[in-house]
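So, here's a batch of structures to check.
Just so it is clear, none of the values below were taken in a lab; they were calculated from the coordinates. Just so you know, these numbers come straight off a predicted model, no measurement behind them. Cβ atoms are built from the backbone, for glycine too; each structure is taken alone.
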Structure P
């Protein structure tokens, strides 16, 4: 009997240990830190960011990224300053304005995404031999007053010998996210639009892309990431990880063709077919729209401020070292 009981006892004990082990929860993966990123608009212009999201670069840095469309740099900055969003993506001019207000916890720029204007001049009819002089006497919907899109356009017009609101009307009363609607509704002779909106109008026959504002105006730190100075100081590892994900996205976009990029970022543009998305991406690669690294140079920052001073919205330049924090860009680029 003893020899029979021992195997039975061992079997019972084995079943008990198995049940205990099976009921133990699997180890949880390390929780991701949720960050809300507020972007100035939703555009293929920000392809490196969307590629980084789709390729898992932010997740690999422990970041669960929530994307919000702010619909204008002023709204993005307000969201960051009030704590609604932790990080903003908009023109650096927004950070300059806040700094000049004397706010103690102003926003530092810590990574640059694009290096020229991403908008395109759209007209009502094809102009195969388009000349900037042909804009004389016309009406352009140019963007929100004080925004980089409008200031870059006016800077470009002056370089072409056209004085805004003297030689032509440049309307700054239309909000950024309704410019296309105002144009198709009959306002103006021309409008500046981002992609894929510009190409969508062209496909519909509502407009025709005539020129790249960015290609004509030259390099400028057009879109950058910023966060509150204290938030950056309190979360250096998070900002470094975020910047690394952006950098990897920039590098990946530089190394891949338009078709490959379009396939990856397609989930962010569900209403745009892959053929149009590929053409739009190719257009941005052609004009060399994206930074290769998140580093913002002093020369680029100074040029932006020159554009702002020319536009009459900046009296004197802000110190580059006070507003631009390249520490994380330098770390990840190494």
Structure Q
């Protein structure tokens, strides 16, 4: 039986990975110390997810360990010797990072370095998948020419129609401190791959979403929006008239890609991982779909102050990831994703 280590195993992507691999017969080891509650308060608590996973999967074990604990992480790797690593643990909010810059950098950058070095010391041949972010590009995507439609912004040039590619520049732009700390980790994951010839992979996610997300205002766009719709709570739009666009990918489709990579790992690879154009949506369009599915009006207020470093239009170009792994495909469209998130919130609220 293969053994897999998942950090942030109670979060959105981490818990999806636990379910996916546990059902596939892997021995799954999780690290999660519920820092999301520390970051976002009671609404960000993921302990319910830890309990659910442990009750559901006898081949899953969860450990409360801080990835900033260098000696603890190295000892953990030496004890458990995982055969694959998927690193999802993070401080995920670019707004919050400005208020806790040391914690943000220590978790995102130094925590990742601790895991990479522990992996190298234990077994450098073990594949290491890192959940990066599209914030590594900073706000440079906003420099692309855009057109404004009734409900969304879009790329003006046909050359940009497919979205942002992996060769898009990553410096000389405003990232937010979160984007900078994640970029530091992203480059380090690549460097361990190139320098030590380790099979590493950075997945620069767009909006990763799904029913297990403990969405809050500072992180979890669709999950939080849908919760506001169901509870009749006002959602705040920050700038760009609510026409800012994101491509959304269901956590299950993220999990299936990681499996493809683990089956045929490559060295120091980088992929933009999102829903692509077919799963792109603006905030205004998301309101409409939520209202259609729930039958409830979406209450909202508007703030002219856009979030620093926020993208006006971001769509992931999936051509590279599809060329390297042609058998991987998106299986969950936006309507399915919205429906699943609504059902999950209705059970939990």
- Here distance in nm of label points 7 Å out along Cα→Cβ at positions 191 and 311 has been calculated and equals 1.9, so which of P, Q was it run on? P
- Item | Which entry (P, Q) yields the derived value 4.2 for distance in nm of label points 7 Å out along Cα→Cβ at positions 119 and 287 | Q
- Test item: semi-axes √(5λ) of the Cα gyration tensor in Å, for residues 135-278 alone calculated as 31, 22, 15, pick one of P, Q: P
- Query: Here P(r) over Cα pairs in 10 Å bins from 0, in percent has been calculated and equals 6, 26, 37, 24, 7, 0, so which of P, Q was it run on?
  - Reply: Q
- Message: So if we calculate distance in nm of label points 7 Å out along Cα→Cβ at positions 127 and 247 for every structure here (P, Q), which label has the highest result?
- Response: P
- Query: From P, Q, which structure was relative contact order in percent (Cα under 8 Å, 6 or more apart) = 19 calculated on?
  - Reply: Q
- Query: Where is mean count of other Cβ atoms within 10 Å over residues 47-54 largest, in which of P, Q?
  - Reply: P
- For mean count of other Cβ atoms within 10 Å over residues 39-46, which of the structures P, Q scores highest? P
